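Alright, structures below, take your time with them.
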Structure P
């Protein structure tokens, strides 16, 4: 007898019944893997269901629509990224070092074999105006910008919002270049550029 997709993966046939939390997590795990690697529009619902080993009803009962699943995927990426960056910042004391720690943490991603650039940049390119996907992208970018502004204020920068905008451009560009050029070493250049921007904006810098 031919094994089902779930059986081939070693999943228990009654997993959804025994633990209602499992289908949601399996769907999110599959969405994270497939959406990030291939794009949110390229991956259809049937592909997600087969990869997760769950029934179609589980997806619609849990998320209601593919757009809601994409939004949940992006929200999970947001939480993961903000947590990772916060841990990097918490590991150092000086505000200037905290900013550079953000670029160090980003550089660590560039060396991962499954790095495909920024998930939010990719999702934004495929999002409809005013969609929940676009909202998730805007929330993420606002968090990054606010993070840099808060760090700049703590470092005593004269124009923290201006520096935050410059650092976000650098952060975005580094991720794009590392992905397109397949060059994780770009992290060193982006960190050096960030340090130069910070020093140029510092109170002790000549006007």
Structure Q
């Protein structure tokens, strides 16, 4: 994989993390936590969900950028090392797959941002986005196609999400998944901002 492709991937990850913060930092606590529809979690949930995936991503990347191998989770998630679920008095059993919200009940998802609070949620997002940006920037182009057990260790069967530990992927596949996934939720945030009467798009 060419260096220019790797640079583009890194740039896009940095950009979407920046947009996610740009579209949420200016919101009030009430705007961040308000549910705007019976089947739509609030903006704060979307930010938490992608922050959790960024945390899983950074924890899965090698701590030594010159390493040629990719052991599973050589670092650790901030979520786990700081025991944030317990700090925020969250029931781990209802937080979805990998405690990151996938498959989470909508009513519980809607209540989650208020339980966490704006400042702790944004602090977590800023820190894990920075860690992920740093980890991704340290990768060499030739490392990206290497096979590994990554963050996409789940599958959807009959509309239900279930873990598939050890599912083989590549660094490149995980990074591209994170870009597309983060942009999907950025789009949800932009739409919900529009319902709040605010400028929706983060890029214009």
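All of the numbers you see were taken from the coordinates with simple rules; none came from a lab. Keep in mind the model is a prediction, meaning the values are calculated, not measured. Cβ atoms are built from the backbone, for glycine too; each structure is taken alone.
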Item to complete: State the single structure among P, Q that was used to calculate mean count of other Cβ atoms within 10 Å over residues 39-46, giving 14.4.
Response: P
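For which of the structures P, Q does the calculation of Cα extents along the principal axes in Å, for residues 87-126 alone return 25, 18, 16? Before the final figure, lay out each step's value.
Working: P: 39, 22, 13; Q: 25, 18, 16.
Only structure Q yields this read-out.
P, Q: which one has mean count of other Cβ atoms within 10 Å over residues 47-54, as calculated, at 25.4?
Values: P: 19.9; Q: 25.4.
The read-out comes from structure Q.
Can you say which of P, Q returns 1.0 when distance in nm of label points 7 Å out along Cα→Cβ at positions 79 and 151 is computed?
Values: P: 2.3; Q: 1.0.
It must be structure Q, since only it matches.
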Discussion item. When relative contact order in percent (Cα under 8 Å, 6 or more apart) is computed for each of P, Q, which one produces 18?
Written reply: P
Fill in: Structure from which -17500 was derived, helix-only ellipticity at 222 nm (-39500 (n - 2.57) for each DSSP H run of 4 or more, over all residues; to 500), options P, Q
Q
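Looking just at Rg/Rh (Cα atoms, Kirkwood Rh), which of the labels P, Q belongs to the structure with the highest value? Write down the numbers at each step before the final one.
Details: P: 1.07; Q: 0.96.
Structure P gives the largest value of Rg/Rh (Cα atoms, Kirkwood Rh) among P, Q.
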